[in-house]
Structure 1
Amino acid sequence: MLKYIKLYQELLMIKKSLDSQNILIKEPNFPIELSSKGGHRALLGIGGNIGDVIRRFNHLLIYLFRSSVVEVVESSPILRNPPFGYIEQSDFYNALILIETKLTPKELLRYILRVEKRFGRRRSFANAPRTLDIDMIYYEKVKMQTKRLTLPHSGAKSRDSILIPLSMMRNKI
């Protein structure tokens with residue numbers, strides 16, 4: 001039965017090469033667009049390159065749907081792209097999730113870190129392979145720089161893993 005479910009998921013998945021390094025992946029939950037319910041808008045970047053990342057992204061979305069502190073508004077398609085920094089590792093899968101929340105940026109960061117841990121994230125060294133990485137890219141129009149949180153995210157205007165998925169989203173911060 002599991003074999004047929006996997007085959008069905010692959011049939012629903014659409015892959016498109018954007019260039020020699022970046023592949024766009026569309027599947028039932030990436031992209032999605034839902035109605036807005038109010039709250040502060042935050043854009044989360046998700047990424048990973050260990051295990052079945054697309055399946056983990058789907059589980060993350062279900063987890064967020066069930067959350068009492070965030071509302072999913074939209075997700076982007078998934079981008080498969082090469083690693084940077086430490087390049088001796090597998091390609092990354094990246095996507096964006098637009099949420100609404102009543103949490104402050106610091107509270108949202110604590111929530112994100114708990115979710116990463118729940119999904120098996122271990123921090124070994126900078127730019128290391130990972131099961132799931134969740135970054136806060138934007139939180140409304142807030143600008144801040146603390147030891148643990150920089151808003152907007154330092155790569156918000158330069159990384160393909162953010163810019164390409166963002167260009168395909170309808171809702172903006």
Structure 2
Amino acid sequence: MILVAIGANLPGPDGTPPIETCRRAVAALDALPGIRVQAVSDWYLTAPIPPSDQPAYVNGIAMLLVEPGVAEIEPSVLLATLQEMEARAGRRRGEPNAARTLDLDIIAMGEGGQLVRAAPDPVLPHPRAHERAFVLVPLLDVTPDWIHPVLRRSARDLLRELPPQELSAL
């Protein structure tokens with residue numbers, strides 16, 4: 001299982017609205033060799049973290065499965081592929097937490113999303129996933145029983161312990 005967070009808060013280079021960019025990203029994920037999209041969360045409108053004057057984000061999660069007979073996907077190869085997809089959608093890397101046309105983050109990988117990896121990039125599970133309602137809420141849509149492999153806590157428990165964060169279903 002691979003959990004990929006999908007987000008956008010700026011129009012694409014062709015004026016594509018963020019929600020459409022996110023939907024296109026799901027289709028592009030499903031077209032990757034050896035990977036199939038198993039489930040997609042609902043889409044959520046979320047405030048930027050940390051708070052800023054940039055537009056709200058559209059966020060969701062895609063659960064991917066490696067096709068039978070395909071070797072396990074190397075996390076660094078998948079990360080490079082996701083970064084290429086972001087670039088094709090007009091993402092320009094600059095300062096951290098800047099507004100973006102597309103953001104694709106690997107949240108978890110491996111059997112049951114339990115792979116733990118401290119280095120090299122990507123760090124797994126994603127080092128801030130448990131701090132973000134915009135990750136945990138859609139994650140619960142696609143895998144409600146997921147347990148954070150380092151914290152040994154359910155996504156539901158982690159979400160309950162977060163301070164309030166602006167999030168609404170689209």
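What follows is calculated from the coordinates using simple rules that are stated; it is not laboratory data. Fair warning: this is a prediction, and the values are worked out from it, not measured in the lab. Cβ atoms are built from the backbone, for glycine too; each structure is taken alone.
Comparing distance in nm of label points 7 Å out along Cα→Cβ at positions 121 and 145 across structures 1, 2, which is largest? Walk me through the numbers on the way to the answer.
On the way: 1: 2.2; 2: 3.5.
Max of distance in nm of label points 7 Å out along Cα→Cβ at positions 121 and 145: 2.
Can you rank 1, 2 by mean count of other Cβ atoms within 10 Å over residues 73-80 and just name the one with the largest value? Kindly include the intermediate steps, with their values, before the conclusion.
On the way: 1: 22.8; 2: 15.0.
Largest calculated value belongs to 1.
Can you tell which of 1, 2 yields 18.9 when mean count of other Cβ atoms within 10 Å over residues 41-48 is derived from it? Spell out each step's value before the answer.
Numbers: 1: 24.2; 2: 18.9.
Of the structures listed, the value fits 2.
Quick check on the output: 0.75 is FRET efficiency 1/(1 + (r/R0)^6) of positions 57 and 153 (r between Cβ atoms, R0 = 30 Å, to 0.05), derived from one of 1, 2. Which one produced it?
Values: 1: 0.95; 2: 0.75.
So the calculation was done on 2.
Could you figure out which one of 1, 2 the value 1.7 for distance in nm of label points 7 Å out along Cα→Cβ at positions 65 and 81 was computed from?
Details: 1: 2.7; 2: 1.7.
Going label by label, the one that fits is 2.
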